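A.B. asks: Several structures are given next for inspection.
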Structure 1
Amino acid sequence: MADAASRTIAVRNPRTGATEFSFQAAAAPEVAAKAARLRQGQKSWAAKSITDRVAVMRRWAGELVAHAKAIGAADGADTGGCHTSQFTAFIAVANINGWCEDAAGALERATVSAQSVTMPTVELRSQLVPYPLVGVISPWNAPMMLSLLDAVPALFAGSAVLLKPSEVTPRFIEPLMQTVRKVPELARVFDFVLGDGQTGQDVVAQSDLICFTGSVPNGRKVAVACAERLIPCFVELGGKDPAVVTASADIDRATTAVLRGAVYATGQVCYSVERIYVHESIHDAFVTELVRKAQQVTLNDVDPLQGHIGPFIFVRQPEIVQAHLQDAVAKGAKILTGGITENLGGGLYMRPTVVTEVDHSMQLMQDETFGPILPVMRYRTVDEAVQLANDTIFGLTASVIAGSEAEAVPIAERINAGSVFVQDTFLTFAKLRKLGTNSFGVSGVGGGSRTGPESIMRFMRRKGIMINRGAPADILDDKPADVAGPRR
């Protein structure tokens, strides 16, 4: 929590519950000074060819590999040893190397050089101009990975980046920035500030474009602040992601996929499975097998490299999860396994929790829970399953598991989500290099895709340069009868 006077922020270890260190939140003058320095450096960065920027970014990737162990340890200290932390530096390297291969082609495809159709003497040329300063405000889950998901393509585009990581999980930033400082050209256009929500507001005030990942309430505040400044913002605000399991589905396959999709990283993933709709004919058998498998999942409280799931990262998250469960039980739901917050050595854990007899009057089926919860609901017809899956303000991902791909795909095409996984869950990483998508509802706002080769265009403005090689239009020869325009 931040002290009201000094804005000193304490950082908690999610495995022990202890406060391990604290830091001073950056004040507005510090944010402004860093923004000004980055803007100055961005001029020469944007002037480089994409080939030159790629060369710089390849050097950075090499530094990330060299410092991967330290980065993973810092990320893991803040997340409680989440599996992703162990290889987060290598995820970043894959992100960078992907853009090293894709950026030039993406920018080339977005470039126009053509003759006008409506005015044949006019040549059309485009110029891609990067936004000078991109502000990235990142969340507390998978902190480094999600910080760089937007920062990396922005840098390839020629923008400078000012990053504000979550105050809950800021430890990765120092080893990350050690790698940045090893590449002087990059250090001139990539920096960070530490702080709270007020610091985030200061970043918005200094930036030309904002990328925010987090909760709906905070995302709404960011969007309003950006709207007041008339700057673009891209916000990713989580999900309440459904999984539909049809009567013909293989129960072993379906339960394995759904369990991992719901409890990986303790369910603290924006595209975790949070609602499960199972045809009534296999509901009971599905639930029995799901409970059996859920009870085999172990906690990593003894050793972060052992066990299957870790502690809650954010100290208040188990309170939200418990509130959703209490509301559901009060309205008739039944908890078949799990459902208890366990304090183990100061860390807060919850085992996979299977809940039945749920319906859409419950918070558990409407609001993002962000925990290892598997609420299972019966349905009778495919139309009902689709209606239930689409009964949400969110629309990030969904899953459909059926007896065959041919049966599953038509259902997937009817669900309102930016990505729909067929015959599995949790396939988001499969699309990153090839497929751009747009989320539905409040899950993603701002236009443009966050993934795929075209996502770099979020950080560019296209300028049109039009050259007339014919005679200019003459006001003295501009006759009303010339319905096709002035004569040439």
Structure 2
Amino acid sequence: MAMTIEDIGEIISGDETRTLELKKSTGELKDAMRSACAFLNSDGGWLIFGVAPTSLKIVGQQVTENTRREIAHEITKIEPSIDLRVEYIDIPEKSDYQIIAIHLNAWPRGTSPYTYDNRPYYRVESTTKIMPREMFEARIRESKPHLFAWERLQSDSVGIEDLDDELITGVVRSGVNGGRLSNSAMNDSIEQILRKLQLLNQGRPNNAAVALFAKEAGIYTQLQLRMARFKGNGKNEFGDNQLVTGNFFRLFDAGMAFFFKHLNLSGKIVGVKREEELEIPYVALREALINALCHRSYDSLGPSVGIAIFDDRVEIENPGSFPENLTAETIKQPHDSYPKNPLIANVLYLSTYLEKWGSGVSRIMDVCKQHNVPEPIYEDRGGFIHIIFKRNSYKGDDEPQNEPQNEPQKTYLKKLSDRQRRIINAIQSEPRLTKQEIAQIISVSESTVSREIKKINNYISVYWSGPSKGGNWIISIENINQTEN
């Protein structure tokens, strides 16, 4: 339907805004087209010729064929090319005069930014400005993730020989065991595996491969995990402060070990046996840490994932922001998956560390509810996403914490080797795993798992309960063998 002068009156009634630019005539055409470009890169808007910006008086202008050609010519200077509808509205009391109106749609996130005459513009309130280089480059990278996403860029400092072969084959074993990879994948060479996982660029590892499998972090300062146990509920005094560098799996193992070191174990009776569980469910912490390491922003060299344990809470933070369609509240509701780093996420999915379909948060909520733990709080703190778990063990400033009951756990868990902690993590994640399955997950032999479990029992009681099929592992700090090798 054609626009009328009444429609124009309604549009201009609010004066010039972030979504409205008024020009007295096409004598200001070039300046107007800069604003058109800015609208296309922002929230959209109206560009109208024939209205005095200050008085909002509708004056119109005479439109000739030359006027139409000039407008069409300037529109062709907008890239990517766009089909804009130009409206010419008659002014009843001025038969030879018209209003010229052009509506510009908002920028669709994930598409290339627009330029006019080879320059990008964007809108700040009612002002048109040249788009900062950082914003322009960020939009280019987002529009062409296959070319510019951090995880897809080729590493200049890491070769295939710098990747951990055992970790790579361990991922394949887990994928085969979990039914997410075919058995034939076990016969592939390291290079074939990396190529099929899209982790090679012209025969060299990309950044995703480095983040997942690098033996050493090297120049990749993003591959760090900050961990701190603070005394009290603020950050004035450290009880423990650690910084670990390495690939995803090393950071994950270190983070889970830190939870076991500093969080209390609580016991419950299942049948005739006592089972131990962290005060914040292991599954919830595991899921939250995996999400932080997987979905963080890796573009910047400085920020890293952090774990902060206070008397009253646990916070896990990761650099980045919520996906465009989610907020701190809606992320708790059913939602689709929006992986920030799809290559990394795909490998973690195939290795059964991660699920698809955006189900991770709902699993965190469900397991917290099952264990009568308050559901976590999500916060966007300007460049970092925080997930905050409340500690039920916290009794307030006037009541002592139940740290003493956790001292055996701290004393003995910290004596375990990295491999032994990985065995504990695997058992906690799935108590029904066989020794063979544990061996596949941590990339060692079954006999090595048996030897390590014997060593673990010098500090923590770990034993299989029930029949070989249908039983499960029990981990307990009770009846600890006090004898040390």
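A.B. asks: Out of 1, 2, choose the structure whose coordinates give log10 I(q)/I(0) by the Debye sum over Cα atoms at q = 0.06, 0.12, 0.13 Å⁻¹ equal to -0.31, -1.08, -1.22 when calculated.
C.D. replies: Working through the options, I get structure 1.
A.B. asks: If relative contact order in percent (Cα under 8 Å, 6 or more apart) is calculated from each of 1, 2, which structure is the one that comes out at 11?
C.D. replies: Numbers: 1: 17; 2: 11.
Attributed to the structure labelled 2.
A.B. asks: If we compute mean count of other Cβ atoms within 10 Å over residues 235-242 for structures 1, 2, which one ends up with the highest value?
C.D. replies: Looking at the calculated values, the largest one is 1.
A.B. asks: Separate question: The value -9500 for helix-only ellipticity at 222 nm (-39500 (n - 2.57) for each DSSP H run of 4 or more, over all residues; to 500) was derived from one model only; which of 1, 2 is it?
C.D. replies: The read-out comes from structure 2.
A.B. asks: Work out distance in nm of label points 7 Å out along Cα→Cβ at positions 43 and 387 for each of structures 1, 2, then name the structure with the largest result.
C.D. replies: Checked 1, 2; max of distance in nm of label points 7 Å out along Cα→Cβ at positions 43 and 387 sits with 1.
Coordinate-derived values only; no laboratory data. Note that the coordinates shown come from a computational prediction; the quantities given were computed from them, not determined experimentally. Cβ atoms are built from the backbone, for glycine too; each structure is taken alone.
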